[in-house]
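Read-outs throughout are calculated quantities, based only on the coordinates presented, and are distinct from any laboratory measurement. On a predicted model such as this, the values are computed, not experimentally measured, just so you know.
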Structure I
């Protein structure tokens, strides 16, 4: 059982929630399912979320690809810090 824990700073919780919910079908196709989404009680612009991943290597490759595309289009994109857990 693998999980991916993400932390992103400098974002609006509602915006991240909307993106994650709108991307849920794509994530599911890649074997990733959002399990939890939290806002830091001490910093409203810090969001954490947890995915379950069927295949950690495939999920990592997909995430790296999506982040590279986002950074290419939006250089100031606040890239999440990702921790891959087994």
Structure II
């Protein structure tokens, strides 16, 4: 991986809540792992920009994430998680 990916405590709590509420817990867990992989490899190619080019939102089948890319440090911080569908 080229980037370090960290989930804020709030994002981790939100992920746990989405997982608990989901009928497809395996799908949520798989999507969370895929988020880590995609953000670690090429975060600016995942999702779409919001307030700036480094503040982004990405969507998968079961999960959406709001994240920030800190390019100088090769660091990604996941700020929020939400269920899709």
When Kirkwood radius over Cα pairs in Å, for residues 22-61 alone is computed for each of I, II, the largest belongs to: I
For P(r) over Cα pairs in 10 Å bins from 0, in percent computed as 20, 55, 23, 2, the structure of I, II it came from: II
Test item: relative contact order in percent (Cα under 8 Å, 6 or more apart) calculated as 37, pick one of I, II: II
